[in-house]
Structure P
């Protein structure tokens, strides 16, 4: 677990440094070239940097062991961090959409300098590299905060593509494309933020995990010798972890000790099959023909 958080924190620090450099470069060139879309892209990279700070704190809190107040641990700190990232994205996107509409209405737009073109190309390449690196590490250590941050990088790469299009056409003699593409960038930012918010809300409300994971856990339990059926199987995410609750039916003739040992065997098989499972609660009932209805 310690290695997991160490790798996640190291990845976040690398991308934080990259985002700070990108934000500064985009801001300077955006102001000097007079490009609104590049400035909006700079703000997006700045929100990337701030969101990475949230991720670092989330990973730090999540690694703390369970205590009396938090008996299930602190893994949901990562989910909270992901939600903060998402809210930040929506606010940034909404602000730039509003600003771009005002510019279009007022007609106060012009063709940006050549530097805006080159910084957009550089941003696309660097942000895609950050996305690939962060997403792979996030999937490897099953960190929702790191995966959310990776999608933030991808949305920044997409917004840089929109910025590139806006700058290109503005320099070709259509300056209105600069604020128009700013609205497109804002839409991308808001969409990514909303998707992360929806996912975070589902997790905080203990929604069932994906059907494939549920099916595999059910098969591990039902294939254990002595288990007749599995009922009321619930699997939800808890940050980077999975928690499992279910009822298994067993022969009415076995004693308490045998039932206890069997439940531990089922738990052990689930944990071996899914290392992310940190909590398993198994209720035992005697098997009857009615038990099959919950299979």
Structure Q
């Protein structure tokens, strides 16, 4: 996986059902705007609010509709559930599996490494590590990632720590391996590319796929211009991630005409003040992609 991949939101109807028609339309919407791969059933997909059967159905809809590779989120706290979901995703046609660190219980680095090795040994598609400490309170240390990168079926990582120095340490420890180091923080995408990232799995790519793709493409020719473009989106990225979360992201996407649907409870719709804040930031999308 290289380039830009949105952690694709899952459109729900207002009463909370998965809207597969809108999901298919959303796949087309982001693909037409330049993304390189798709990531269903990640954090921004509200995967933890879906049943295992719903996740599988979402991945199936995305793989059927997609014309680009699919990196399917299959991670759960337990090994057996994750392996089952990974094999289901493989059978459906996903190209690889994005596996979040086991959470709920407190696991040390040796336990995390053994979990991923056993999963990679058993899985029939490549495994991508996923470290998102803000949600799981668990972090894969760079030394652990470096060791796991030598496994022939561990193909890469999404690092959502937001810490560029930690990301650089990961890149340095994996540069001798065939390993895709990807950033999960849209606010520092260009900086991560300069640090050696292969690409990014960015919430920002749900709402501004054109700009996300432009940052990636521009970086190959002019990293300074790419950083300047990225800087234009820092406030919007902050708003749709740290401040207003998935409901704010989906509201902003709908404001752009994207078939994002609604969020599932316990998420709540943005307040009037939150909507005003989000709307005040959306002009940057039009200004930078025209």
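Where a number appears in this text, it was derived from the coordinates with a stated rule and is not lab data. Please read all numbers here as calculations on a predicted model, not as lab measurements. Cβ atoms are built from the backbone, for glycine too; each structure is taken alone.
With P(r) over Cα pairs in 5 Å bins from 0, in percent, for residues 97-176 alone coming out at 3, 15, 18, 17, 15, 11, 9, 7, 4, 1, pick the structure among P, Q it was computed from. List each step's numbers first, then the result.
Numbers: P: 3, 15, 18, 17, 15, 11, 9, 7, 4, 1; Q: 3, 16, 29, 28, 18, 6, 1.
Value 3, 15, 18, 17, 15, 11, 9, 7, 4, 1 for P(r) over Cα pairs in 5 Å bins from 0, in percent, for residues 97-176 alone corresponds to P out of P, Q.
For which of P, Q does helix-only ellipticity at 222 nm (-39500 (n - 2.57) for each DSSP H run of 4 or more, over all residues; to 500), calculated from the coordinates, equal -14000?
This figure was derived from Q.
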Note: Cα extents along the principal axes in Å at 85, 37, 31, derived from one of structures P, Q, originates from structure P
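Name the one structure among P, Q that distance in nm of label points 7 Å out along Cα→Cβ at positions 137 and 201 of 2.3 was derived from.
Values: P: 3.1; Q: 2.3.
Answer for the origin of the read-out: Q.
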